[in-house]
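Chemist: The following blocks contain the structures, represented as structure tokens.
What follows is calculated from the coordinates using simple rules that are stated; it is not laboratory data. Everything numeric here is computed off the predicted structure, so don't read it as measured data. Cβ atoms are built from the backbone, for glycine too; each structure is taken alone.
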Structure 1
Amino acid sequence: MIEGTPLTDRDVTIVGAGMGGLATAAYLADAGADVTVYEKNEGIGGVASRIHADGFHFDAGPSWYLMPDVFERFFDHFDRSPEDYYELERLDPHYRIFFKNGDDRSPGDTASDPDYVDITPDHEQVKAVFESFEEGASEAFEDYLDEAEYTYDVGMEHFVYEDRPRFRDYIDRDVARNAEGITLIGSMQDHVEDYFEHPRLQQIMQYTLVFLGGSPHNTPALYNLMSHVDFNMGVWYPEGGIKGVVDGIADLGRELGVTIETGREVRHLGPTGNGTTAAVGATGDRHVPDAVVANANPAHVERDLLPDGVRNRRPWYWKSRTYAPSAFMLYLGVKGDVAPLEHHTLVLPEDWDPHFEGIFDEPRWPKNPAYYLSVASQTDDEVAPDDHSAVVILVPIAPGLDDDEETRDWYRDRILADLAENTGVDLRDRIVVERSVCVSEFASRYNAPQGTALGLAHTLRQTGPFRPGHRARSVDGLYYVGSYTTPGIGMPMVLISGEHAADAVAADLTGTGRQRGLLPF
């Protein structure tokens, strides 16, 4: 946050109580502003909400706690720590990967478990796994991680924590000096192939791209930094799941004076003529604060909330974007144990290119999908009744697919059969609770374009200054926060987005930054 710019007596409205909106609220309240958060749903968290059913508790959306340093930095700004709000447990293994169709080797030469590998906090164990696939891969793994760590350190310090919303912000000696040695162009696929030949190793190094809403062929190589996040920083589980993190941020905000009102839908946003933006609720109540920060996505705000004359972009702009995948999700309460599934489990086909093509090139339901399972009950006894398991299955699919009930039933059966065949875990006769979410729910509940589950994909043309900025360019007093803005997708990035949005509001309300509301080029 900008230092020395108190916002006492300033009134700010946040539209949406997702993680980005809650983070922005905390920063602004800490700077002295009177902050109110309006959330249309009955619960907070946005996609990071929770589903409760008959004693089972499921994180509805994000389930991986990565980049703990970002959360520590966030809470430290307020002289607090994550442990003041939730405990963390490092997972071991970080995750398990099942490979479909067998493989030409047996991990560890163990005949009893030839179809999966574990990625653990022990680098020597991971290096042994890599070497068992490919001679020399353990050394290549170390070299790859060295580069990933360098990219992470430089990228976070100079390109993520420091917001650079305009192209001219990159024309700087400091930027050029710090960018030296970072692979900024080329695809992740090309980059990983420089280190590893075996397709399984390439998959292990690239599965995190799903968190960025991209594929190996359309995500820039600079995102090799995710391997530092994965292998060096570890995978953690917060007490209470991801919803526990959301609740912690909300509790922090309330301690700072933030008011959070759920069940309060904002139906209209618009300029008032005096440099501010009005927020009009579902019942017609009208509030004119000094600033409005929309945690709702910019496409929805422009399409549904702003009047025609002040929209930043024409409808074709949003139609032409590359959206991150949607998801077919099953929330299953299951009787009995589900070993050998781990807390985080991936099931990957021998060739996953057709799946990615079915997301980004020729939208279709994948025939041989790559998918992910979260089994929080393997770590947390509170999320399922005794002798039961809480299982979430997530299949990335193309946004905009038709997901009528018949299609969803068909695909549900297909995934459960695939799971039984490739992991040996058959859930079909043991399910006692079942919920599903797909394209339709992401579109209706979160107003997501084409029902994307994540936002704008991190393609080269949608990274950095190519992403929407935090200031609404044609409406004074209106700002954006969340995964559609910089720095991007994922809980850590959304937390940082909250800081950037709050900085923009503070700069403009104190007269130190209005010029940055101009076009970003």
Structure 2
Amino acid sequence: MDGDFKGDFTRDNFDPFKRFSRVLMQQGRVLLDADWNEQVDMLLRYLRTLAGDLIGPFGGPVGGGFEITVPTPPQAGDFTISSGDYYVDGILVEIPPVDEQGQPIPTTYKNQPYNPQPEDLPASGEASRLVYLDVWELQVSFIQDDTIREVALGVNGPDTATRALVVWQVKTLDASGFSDILQRIQGAPDIATKIQAIKDLAVALKARFVPQNRGLLRARAKVDATDTTDVCITPPDALYRGAENQLYRVEIHNGGTAGPSSDTPGTPRTRKGSGTKAPASGGGSLTGATFKWSREDGSVVFPIVNIDGKLITLANLGRDEHLGLEKDDWVEVIDDDYTLQILGNPAVQPGNPTVQPFPLLRVDVVDPLNLTVTLSDAPQIQNPFDATKHPLLRRWDQKPRASKTGGPPDPFDPATGTVNIVESAGESEEDDDWITLEDSVQIQFPHRPDPPHPNDPAAMYRPGDYWLIPARTIIGDVEWPQKPDPAGKLPSVAVSLSPHGVEHHYAPLAGIALANGTVTGNPIPLLLRFKTLVELSNP
């Protein structure tokens, strides 16, 4: 699962490097959600790999969708997007020609189903823009689509499975940085040269949005281990002290590079005794990328009935105390537009930062009688309140804590309600290089001292990127890939991993010229088309 999925899952089993082809159920065994989801991921990977191998990185059938044209008469700041199918990295994206009632669906840049507030095109002067497609997967629960819930289980009964939605957005950006490739496309002497130039443009487009180094994370909860023959007792040396199995989610909130941890901006934290000084104080003194975390994979959410300044009326306060709200919890208030416009726009680059997510808010008062909570500030989403956008309140579990005497300061940032990312100099086992979440679950963001990509030496963290960390009481540890300890002091140490998601996929659609906000001339087509098997068999 590499999309934006926050659900009540046990863990994410799927690992493409294991090359498993199917999941085989056995009689009389417990069926877990992880097995079901792994089977779906295996089949989906097969289908999308097959489509990618046959079609290429992107393409669609002759007469298919996503052709960019100029409406008649031309409309200021707008252009037309044709209906039909297209594939990006094997993922099917489609624009249906008609709705459920058989009525035509006019799709334009300003009228997209998953991009309710597209960026305005330049309204004055002459400009050239590259039109491109951004594709990713988003989770949909009964909160966003109440037809998913089975009402036979009760109006307020349990929900069942969630759904995955392929989201696409047509966007534009300044084409001046791609002018040389666009000239190659227009001047290509043959179709093969043109196709290769379009593919080169796609590579440059992806490099614009996907950093070569999106950051690394390690997780641990148990440093040493001793054998025990009693499987009913948590091993005495276990460091995970949680009372329940959990799926921890560490998610980037504010994007960018890691904040400074010494007198030299941008330098990673080094081991004790190295001569590098720690920050003078914590609590928001650092600036840069931040993260938030949840012990429930970010699945603790509460549908919002009304917003009146700081006072939020909720549909419920959770199934029980463990999944409820209490004073001083930090929460995120979002809706459909916020998810699509801000969380769906992770591209953060030096000198060209995206719109950062809103700060989290603190719960000041919980009123169980009236099903309301009072927050530290009024949410910044939608004004006036719009229930059709499915607003919800999501609980996160990070909180400020007292700094250890002689140790590094607390990286918690009260201004955003999140935690500053402080990188270690490398894969260090020193306690001060690890950030404790709770119950001895710790994470570390290792800095690459010798980055393999000289043009991208620093990790560029993207909002929404996440890592999943299963914690299990029976072993008193987290499940995380291990490797031999290079120092030879421990049996094994945690491996550094890139984010588990969210994966965005990009494809160029067209080049357009603008004069005072209106598209002029014919767009430069950048779509790749193929004939279907039926067309090939009937030339």
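Chemist: Suppose you compute distance in nm of label points 7 Å out along Cα→Cβ at positions 116 and 220 for every structure in 1, 2: which one lands on 4.5? Can you show the working numbers first?
Modeler: Working: 1: 3.6; 2: 4.5.
Answer for the origin of the read-out: 2.
Chemist: I've got another one for you. If you rank structures 1, 2 by Kirkwood radius over Cα pairs in Å, which sits at the top with the largest value?
Modeler: Going through 1, 2 one by one, Kirkwood radius over Cα pairs in Å is largest in 2.
Chemist: Given a value of -8500 for helix-only ellipticity at 222 nm (-39500 (n - 2.57) for each DSSP H run of 4 or more, over all residues; to 500), calculated from one of 1, 2, which structure does it belong to? Let's see the in-between values first.
Modeler: Values: 1: -8500; 2: -3500.
Among 1, 2, the structure yielding -8500 for helix-only ellipticity at 222 nm (-39500 (n - 2.57) for each DSSP H run of 4 or more, over all residues; to 500) is 1.
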